[in-house]
Every structure is written in C-alpha cells, then in structure tokens.
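Derivation of every value follows stated rules applied to the coordinates shown; laboratory data play no part. Remember, predicted model here, so these are calculated numbers, not experimental data. Cβ atoms are built from the backbone, for glycine too; each structure is taken alone.
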Structure 1
Amino acid sequence: MASRKRFGIPWPDCNDGLSYDDVVSPSDAGLTLLQFYSTNYKSSAPLQGWLQRIKSGQITVDGSVVTDSDTVLRVASKLVYHRLPWKEPEAPHMIEVLYEDDDMIALNKPSGLQVLPGGLFQQRTVLTQLQWECNNQGSCEMHKRPHPVPVHRLGRGTSGILLCAKTKVARARLASYFADGTSHIGVKRDTNQKIGKIAKIYRALVSGIVENDKMTINQPIGIVKYPGVAKGLYVASQSGKPALSAVEILERNIQENSTLVQVKIQSGRPHQIRIHLSFIGHPLLGDPLYGVDGQPKCLDCDFIDESFAEDGGYQRPTKPVPGDCGYHLHAHKLFLSHPITNELVEIIAPLPTVLQTPDEVKESASMQQTA
C-alpha cells in the first residue's frame, strides 16, 4: 500500500504574539483608555488585567505607546493592543493528505490540533501548517494563489477528514454545500429534486450500552453562558436551531460498558455529535465536558474568575471547555459532488484502532503484514 503524503513543521517554542487594531468611534470618544478596553473586550481580560496591559506598554494610540490608563480618547484615533508572545499548549504538527487536486485538499486532522486560531491556540493550528506548507513549496507565490483554507471545522479533540479549498470558487461552493446540510447526496428520482451535495459519516465510542440498533436524534442545539467560552457554550436546547443525527450501532462491548457507533449528520451544528449522544444518555467515552441530556457536567456556570494570568488575560478555566480532548470521535468518510466537475468524490480517513470493530482490527493487521 502506497504511503500518503504527510507534511508539518515543528512548532516554535513561542508564537510571535498578536496585534489587535481599533479605531475610536464617535460613541467611544471621551472614554478613557481603560474604559474602552475593559468595556469593549470584557471577554479578553478583567479590568485589572487591562490595567496591567496598559501600564506595561502594550497599547499604542496613534502610533505612540500610552501607559496612562486615564488617557481620554478622541474620535478616529487608531488603537493597537500588542499581545505578547506566549508558549501555546502542546499540539501535534504532522498532517496527512487524504485527497488533493487543483481545487481542494482533504486532510486527516489529528486529535489535539485546532483548525483555526482561537483562545490559547493562535499559531498551533491547521491553518498555520497549510500556510507554511504552501510557502515552502513556493506554489502560492508562483501562481499568485492564497494557501488552502478549511471550509468547515472539526473540534480540537476530533480527528479525521477536514476539507479545505484551494480557490475562491471552490471555497464558495463547498461552503454552500455545508450550509445546505449534509448526509444525503444525489437526486430524488420521483421529483428530480436535489437532496444535497455532501455526506459526512463519523465513528464514535460512547459510554454505556445503547439498546436500539438505529435511531434518529433531532434535538435542537442552542447556546448558554459558560465560563471561559466568550460566545457561549452549545448545548441541547428546545429554543436552539434544528439539528439531526442518524446513529447506527456497530458493536456493543458489555465488558467495557461502551458502544461503538456510526453517525451521519444532516446539519453541522458545533459539537453536534457530542451533544446529541449525550442527550440520549450516552455521552462520548472520555468526554470531559458533556455529561447527560446534552448539557455540561457542571451546572453552576455563572461564576467568572476575575483573577488574571501573567499576560493580563483570564486564568485558564478550571471547568472543562469545548476544546478539551479525551473523547473518541473521528470523521471517517466523506462523499461529495466535486465543486467544479460535479463528479462524485469519496474520501476515507483511516480509523484509529479504538474505533474499529474486531473484524476491522483483524483486517487492518492482515493488511499491514502483507504490505
């Protein structure tokens, strides 16, 4: 069996830091520097944290460092907050290529690697590795094309197929596929109606023994306030947006009190599979965040720690957050209508051993022996 292409550059010890630009609006004119940042960016740092950042010279006003937190701002002034470099948490850097052509590339994202910048992970992301790979090959500069970009997300702890676009046209069309919903491909014969251009199939290991061989979960998913998650946490909620997951049992392990399942998702809500399986009483084995009923394990979610870390930001939450790993969820198969040619494309990400049935484990071992 031919080995697939892999790429990845080891992460530097520290990233380069970040700069955040603002222009003072008429409504913010007259505020002090401290009022501006502590009001507009509450989720970044508590008031005392912003005071520390100002006094340490991390903010410029119209190009000059300002350390007086009581400086009154004028309309149209340009503000820049310079976030100091930091050592990001450990994350894998090698990525396997599953499929590639002139329009798109499909990656096998390892668990523990974030897709896009966010929180503590600003450099250690799939997006950064794509950019570095493109620059190393020189292909982006030669053809004056940007580096590939992901057209959807996978949770940091989720492994498997991540689809990325190489061109603006492919990006727009693939994004529309996901927006239209997934799980069905083709045309209804009786009405000639298109029923979707992409299908995603996942494997997951859940706690407990699931009784029904097949089931459909259509619990809506909404957002609640939660410490450490600025935009709120996605949970099962009757007032949320529609979401549908089709679950099929592959193996029940009585001894380990776990069930191996296959899941097709028709919608793509954040953390949908984790929430839906939790909702039916079978959260993913090892999931540090979701317990039962599609809710977080901790319910006292109104407390916010006002202490701040060395860089002035909030301390890392003591409660689990969505990016925490430990569960087993893998984007295993993807079928799609090619964004340019409309040909059917099938992409498969090899399964981790823990998500294989006993027969698949034997088959995998046999293939390795004969390779």
Structure 2
Amino acid sequence: MNKPLVSDLLHRLVPLNTLPYRYLQEIRHQLVPRALAPGDMLFDEQTRSGLSYFLLSGTLSLLTPDGERSLVAGSSESRHVFTSGVRLSRVFALEDASVLCIDSAQLERLVTWQHANADLLLELATAGELTDWLEALLENPLFAKVPPANIRDMLTRLETIDLPAGHVLLREGEAGDCCYFLKSGRAEVMTGLGSDSQVVAELDVGACFGEEALLTDAPRNATVTLIEDGCVLKLGRENFVALLKAPVVDELSLEEANALIEQGAQWLDVRLLEEYEQGHAQQALTMPLHLLRLKTRLLKQDRLYLCYCDSGKRSASAVFLLTQLGFSAYPLRGGLDGLSAEDYATLLCEQGNGYLARSGGRTELSG
C-alpha cells in the first residue's frame, strides 16, 4: 500500500508548496500517490469528481478545447494543479504514471486561509506576540469567511482575563452576551444539571466557545469550567456581530467586468506568481493575496480594481481587504473556474512575468 508523501517532496507542487506542515497534515490521507497504467483513465466527461490533481511521474494525455496534448512529469507545467471541467474534459495515462488526487474545496479553503492571514500572523510574531492560539483559533469554521481586516480589528476589542482553575465561564441555561477564546490553559464542557451532568468535551488553546448562543439567540447549551489556570479573551455580543458576520460582497460577471475595464478599471490577479505566469488577463497586475496588504500602497485610491483567482474565494478575501483600506474593488463571480473554455482562454491571454504596480499608481511591464 502506498504511503502518504512527506512534505519535503511537495515543495515543487503549486499551491501545495505554500501550505504549512499543519495544513498538509489535515489532508495527509489524500497525499497518497495513485498509480496509473498505460491507457488508464483519470477522468472523462462523465466523471467530474470535484478533485484537484497533480502529476508526480509519467506522462498524461490531456483533451482540451484546442485538441489533445501531453503533460510530462518534471516539466514546468506539471508543477501546477489541474481539474476536470470545460477546459479539460478527459485525461488518461500514456505510460506508467502516478498522480495526487485532492478534494478541490478543501484545498482551496486551506490555500485561501493561509494567504489571507499570513501577513497578520507575521506582523504579530514580529511584534513578539505568541500566535499559536490565534492560528488554532482561525482554523475554526466560524472564521472561514471572516476577512483578515476584521480579524485584525477583533484583536483590538478583546478583553484579556486571567482566571484560576475551577472558574465557571459559562452556565447552561443562561443567556449569552459574549463568547470566549482560550489563549492558555484547558477547560471542560459539561451538559446537564446536577446528577445528570456529564463531561462531553475538553477545550484546548485556540478554542472558541459561547458563540452558538450569539449566533442562535438561544440560552447557553453547556457549562464550561477551567480545569487549570488559564487566560481567556472575551468578545462582547455587539463586537461579535459586527466583526464576525462576514460582509456581503457584490460580484461581477465577466461581461460586467470587461465593461468596467474599458472604462479604466484594473485587473488584479491575486493568485500566486507562479500561477499568474502560466496565464493572466491583459495588463493584470500580479498582487498575490498574501502580499496584498504590503502592495496596496502602490495602488490608487481613485481607481476601480477587479480581482480574480481560480474559485473566487481568494479574490473575495482580497476585496474584503481592499475595501477595508478605502479602495473600490469587486471580485469576478465564480472565479476562473466559473468561466467557459472560450472566456477562460480569452481572459488569460498573456503569459510570463507580466505587470507590476509602481509608486504613483503606474503600471510597468516587469520584463
């Protein structure tokens, strides 16, 4: 039986090479090479699987709207992910080959989170702040759609409280007016009252608790007690609703985006540089999401920016950030994956290093 690949063997695969070890551990069971014999079909028009694929060895035949071509392991193109869809309808092995098959939605979630919050964690670590608790906290599904700018703002509104073991933070049946994040220590969760009570869970650093009562306006459904000395961060209901409720972002169709481009709007490609170099919109600026906050000083406040990525998730995060900083921006609805083969080829018509933003809002060809 094949064993999962270890992380140092994934360094050449984009965007897997951007994920930290703990994220690779989350998808470890999927990092198992799948062997293909000559003629074996990876997928065709009838087997759309929702998976992302990486070629590890051998050669594959790819059927695209422009015809059939080969993908050879070790080539520059083979470093990049590929999926089934209108731009790639059939793939089979021309010789013995091996591939990775990873759930597309899970991969995109991990990549989006890593790139959206990387600069925030770096900033806190540089300032001497221990970020283990925050990294654990942000892996909570509650934060999946919360823009990094809101996370940054939330940190300024938290009340830090040091408490001894045995302190009861929440009581079952009480109304909820706040939630807590566990910065240090451990806590236990109990349900039921009196002799019917039982411990149902134990909370570690980074845990968020008490949020369900705020989301549902229902009484507390459990009692939470510290089982060792710890530090909690308290967030009141008003701040919870304002900061953790994901803002609604207006999305644009490609037709609407193209009309704005003709009126002077600017495309921003928020994917990785290596993804950008494979093909990008005409004169699109390369602005990877994890570098966007640093690069916004090169953008013009009076210009409209249109963001795109593969699935639309990274571009949504980019728009959250840009609007928080006072820019006008919109994401492409559904991302590149939502385009037809013809529209995809028309939009991503340029290759190479492409364009960079310079001070004063100037756009320069990078050479």
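Given that log10 I(q)/I(0) by the Debye sum over Cα atoms at q = 0.17 Å⁻¹, for residues 71-134 alone, derived from a single structure, equals -0.70, which label among 1, 2 identifies that structure? Answer for the origin of the read-out: 1. Quick check: -5000 is what I get for helix-only ellipticity at 222 nm (-39500 (n - 2.57) for each DSSP H run of 4 or more, over all residues; to 500), calculated from one of 1, 2. Which structure matches? This value belongs to structure 1. A value of 15.8 for mean count of other Cβ atoms within 10 Å over residues 31-38, calculated from one of 1, 2, originates in structure 2.
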